[in-house]
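Input: structures, listed below.
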Structure P
């Protein structure tokens, strides 16, 4: 009788252990699925980050090109302004000569 009792208790413990093992396996499957989902999300974030970095780099290049173009146009404007001043001086001399010739 005592031996049967021990056998029954051992079977109960074995059944409980089996249930625990089955639950652990289910939990592991669930955790593995979550890990895979997190891995996919991580890859998506890395991909999105790389795309955003590329956009930022492109924008930086555009800004640098615009700044260089602005500098070039500013230099050209300065040269044109100098040419205008010289042309005005030449025109003034011509006007004075014309006035002298008319006298």
Structure Q
């Protein structure tokens, strides 16, 4: 199950980094794009650390809770502020959605 979570999170991150963050930067939202890249990097590092911990141990569960909180915060920022701004300023939503799906599928398969 951990492997599946990692594949989904990393596939999602890859798609955002390839499609959405460049679109944010192009729409004069470079600060949001930079924050997004940094948050993705942190989750990747935390997932790598999680894989080294004894499954179901307290430290494993604490790390998993930390990752969940970081992902939920990331979603809140994106869905609440960044993406609505991108819809107003940037590329057409249909194009971004199509490109995001393509990148996600390329990674996840």
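Since every read-out is calculated from the coordinates, none of them should be taken as a lab result. Just so it is clear, the model here is predicted, and its values are computed rather than measured. Cβ atoms are built from the backbone, for glycine too; each structure is taken alone.
If helix-only ellipticity at 222 nm (-39500 (n - 2.57) for each DSSP H run of 4 or more, over all residues; to 500) comes out at -25000 when worked out from the coordinates, which of P, Q was used? Comparing all candidates, it corresponds to Q. Taking mean count of other Cβ atoms within 10 Å over residues 18-25 as the criterion, the largest value within structures P, Q is that of Q. With Kirkwood radius over Cα pairs in Å computed per structure, which member of P, Q shows the largest figure? Once Kirkwood radius over Cα pairs in Å is worked out for each structure, P has the highest.
Consider the structures P, Q: one of them gives 2.8 for distance in nm of label points 7 Å out along Cα→Cβ at positions 50 and 66 as calculated from the coordinates. Say which. List each step's numbers first, then the result.
Details: P: 2.8; Q: 1.2.
Matching structure: P.
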